[in-house]
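Read the figures in this text as sums done on the coordinates, not as results from a lab. Note that this is a predicted model, so its numbers are computed, not measured. Cβ atoms are built from the backbone, for glycine too; each structure is taken alone.
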Structure P
Amino acid sequence: MADLPLDLTTELAERLGDAFDRERKIVRALEALGPVGDRDVVVLDGAGGKRAAELEALGARLTHVQLDVPFRAAELPPASADAIVSMWRGFRGVDPAEIAEADRILRPGGRLLIVHDYGRDDVSLLRGELPEYGAWSRRDGPFLRGGFRIRVLHCWWSWEALEQARDFLAAAFGEAGATLAATLKRPRLSYNVAIYHRSTRFPDP
């Protein structure tokens, strides 16, 4: 399930889920860029997660698709969705075949909304070098060069107490987490998220 940007044990995923984007900035941005409320929305690999529940709370009518790489959804008919939401694991770059599949599924004016990490934050210090932290978000990177726009959200991982933050970081990230935890003055980490977005395109008649 791609409800979080990390592969964690169930116990650690629950602990991060409680701390993750408490302000609901991600779902509010999806609504602003979609919209998704009162729309037919395909969610990739997010069944049972908090982001899906937040979309449903906005009135989105969700269809869940298990993510294949490359993205294919042959079970979905053409022009059957108003939006496709992919969170972290899908669309890792711009593959023309994946974009064509999204355009097949989306109705005229439909929206493709792709969530990835952006970096330049505390969380990126824990994860090493990733393409989403640099190459993907540049003007000459695959998304912006491929016709997407980008919305950057300044989010947080936040806990009730400093000790909770330190315990989680050490358990989830080992020495790197413990080192970062030792520098914290408040029980939160800055976390920047990029939403790459574009509208449906159709070939010229």
Structure Q
Amino acid sequence: MEWQWLPGHLDDLAAATVQHLQLSLLPVLLGLIISLPLGIVSVRWRWTYPPIFGVANLLYAVPSIALFVFMSQYVTGLSVASAIIPLALFTLSVLVPNVVDGLKQVPDPVRQAATAVGFGTLRRLMQVELPIAVPVIVAGVRVATVASISLGSVAGIMGLGGLGQLFQDGQQRDIPSEVFAGIVLTIVLAFVCDLILVVVQRALTPWTRARKGAAA
């Protein structure tokens, strides 16, 4: 494998990495924004969960390449949106169930206690239920993020930018080191983003650290 290609293209690798982050993380953020209200509705009116979850799973079953092609050809053109929208839809099958499971883990006595001290529905949700559900929700975000980083490579192969572009370009020009660089950077991105989310979860749930310290 010829490695001399790498030193002369560090700027290209950095640009592709930044673009891949945009392609991968924006869909997760958009998916979370959509999943939170859907999950809340599913817990409050439980009959809505089966159809919501069914639609989310149906969207995930659509082949990613087919959806990327459809978006780029007939809806948004060859733009970042052609990758972000499908990837956001794919995250729903992971994020919606995790939001629901997280909210279901809130003990009824906790809800009743919050109501007894004067918390309204919205305040109880924001200050009691969602904080308790954070570990389960973040676990879903971690899975969705890693999956989005992986699927984002497919978007690059379709000509939408990101690290996937390195795979296509390296194959076409027979530069194995370019393909290898794309693979390594994709793995590193997934690892770093997952680590950051673990840190975020710990920051949002300080009581879990206190509980572990007391147990020790």
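A few points about this structure:
- Distance in nm of label points 7 Å out along Cα→Cβ at positions 127 and 183 - highest-scoring structure of P, Q: Q
- Read-out distance in nm of label points 7 Å out along Cα→Cβ at positions 7 and 135, computed value 5.0, structure in P, Q: Q
- Structure from which 50, 32, 24 was derived, Cα extents along the principal axes in Å, for residues 63-166 alone, options P, Q: P
- With distance in nm of label points 7 Å out along Cα→Cβ at positions 39 and 55 derived as 1.0, matching label from P, Q: P
- Highest-scoring label, criterion being relative contact order in percent (Cα under 8 Å, 6 or more apart), among P, Q: Q
- Of the structures P, Q, the one that 2.7 was derived from, the read-out being distance in nm of label points 7 Å out along Cα→Cβ at positions 15 and 191: Q
- For helix-only ellipticity at 222 nm (-39500 (n - 2.57) for each DSSP H run of 4 or more, over all residues; to 500) computed as -9000, the structure of P, Q it came from: P
- Between structures P, Q, the calculation of FRET efficiency 1/(1 + (r/R0)^6) of positions 23 and 119 (r between Cβ atoms, R0 = 30 Å, to 0.05) yields its largest number for P.
- Computed -0.52, -0.72, -1.38 for log10 I(q)/I(0) by the Debye sum over Cα atoms at q = 0.11, 0.13, 0.19 Å⁻¹ - originating structure among P, Q: P
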